[in-house]
1. If relative contact order in percent (Cα under 8 Å, 6 or more apart) is calculated from each of 1, 2, which structure is the one that comes out at 13?
2. Assign the value -10000, calculated as helix-only ellipticity at 222 nm (-39500 (n - 2.57) for each DSSP H run of 4 or more, over all residues; to 500), to the correct structure from 1, 2.
3. Given that distance in nm of label points 7 Å out along Cα→Cβ at positions 138 and 186, derived from a single structure, equals 5.1, which label among 1, 2 identifies that structure?
4. Work out which structure the value 133, 37, 29 belongs to, where Cα extents along the principal axes in Å was derived from one of 1, 2.
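Read-outs: derived from the displayed coordinates by stated rules, not from any lab. These numbers were taken from a predicted model, which means no experiment stands behind them. Cβ atoms are built from the backbone, for glycine too; each structure is taken alone.
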Structure 1
Amino acid sequence: MINLIEGEKGELIDKGSSFLLDSIFNVLRTDNVCLIGVVGGRSIGIILESLISKDIPWDRIHIFFLDERKVPLVSNNSNYKLINDVFLSKLNIPFENIHKFDYEKEDVVSYSKKLLKIKSFFDVVILSAGEDCHVASIFPNTGLNNSGVFYDVVNAPKAPEERISISIDFLKRSRHALLLFIGDSKKEAYEKFKSETSLLNCPAKVIESIENSCVLVGSLRN
């Protein structure tokens, strides 16, 4: 079931935070570990920041990146750097529970194996739709034939061209999902999301395959 919420900054942050908290604790009621997948982006960072003050047992949380650019981790183009600066660095979470992808030291095979040692699915994924309705680095008309966990992306339509991404099939296994359409630039993408029937043309439609999903639409500007 998809819970659709349209609103302004305060409401969207509150609803997004509440959804994530409910999802995490729903998992931890029955499992020892909650596996979370995140992407980069300023809007994602704002939602995640709202969790810093919450009483979450971070030692039971493992975090992976659903996509990453093949750039140094200190680069401003790195999803890890953005999320670490605003969120991860402020948590009392064990270092080994943060699973960043360093293209200089590992590949998609080793990163996939690392994830599968913990679980064979994500408990919670946090996504943001692009202007073309892409999620992670799964762009329209590409990526649907990739199976497994993570795969290499070459010639991405947005720079940097070389990346890794979670596969659409693995994303479908997720138990809970939060998807953002934030900002004026995403209005057209949201309309496409509502009207489009093809996952190939609108990868954000993957959210419909995930049992417990929430979609936030609006602005996070003051």
Structure 2
Amino acid sequence: MAEELRKLRNGERITGIVIAVNQSEAIVDLGLKLTGIIPAEELDPIKKSEEVVKIGDELELVVIKVSDMDGIVILSKRKADAEKRIADIIKSKEENTVLQAEVTQIVRGGVNVYYHGFRVFIPASQTGLPRDADLETLKGQTVSFTIIEVPEHRTRKSFVGSIVRPARTRTAPSDDVLQEIRDMRREMQLMMNDMHYTLQSIHALCEEIKNQKK
């Protein structure tokens, strides 16, 4: 059994199938001569174990502790889920994917949103608002944003984002507006025709006066 135990290390990811669930823990089959146990708090800090997993579920887990004496491996689903969410956020930065979350806090220099449990700090300069604008206007709004900076250490939970403002689209004028434009053009044409006729009349009058003087 000791030989099997040495194959697992703290922090290692492993897949297991749930074979039993009770209020205090879930037991998983790891395909090894080991008993995999997920304490209730490592399933979900709030929900009951039975609400989170059921017998037959295949789970991605993180090894927390290996007990050589008892042949037991303590595992965490919560940490495995968190690592996956972090990986997804990092991938979104690489692919410039637009994410959405609600602005929940106004802090010094910017605002905070929480995406899948992780804090994303958006500096005031990345909110799209004018320099002296009141950031409180963003509180409670669901904003679209991209990740522009990832923490050096993945265990840190703070990312940096930038709000994406929707591009302004030009809408086609309505039929009423088009008709108004046509009417205005018609009136302008009539005015120009009148001006042309007036100028011709003035020119003819001037010629007539000139001939009379001769």
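1. Working: 1: 28; 2: 13.
Computing relative contact order in percent (Cα under 8 Å, 6 or more apart) on every structure in 1, 2 gives 13 only for 2.
2. On the way: 1: -7500; 2: -10000.
This value belongs to structure 2.
3. Values: 1: 1.7; 2: 5.1.
Answer by label: 2.
4. Clearly, the read-out refers to 2.
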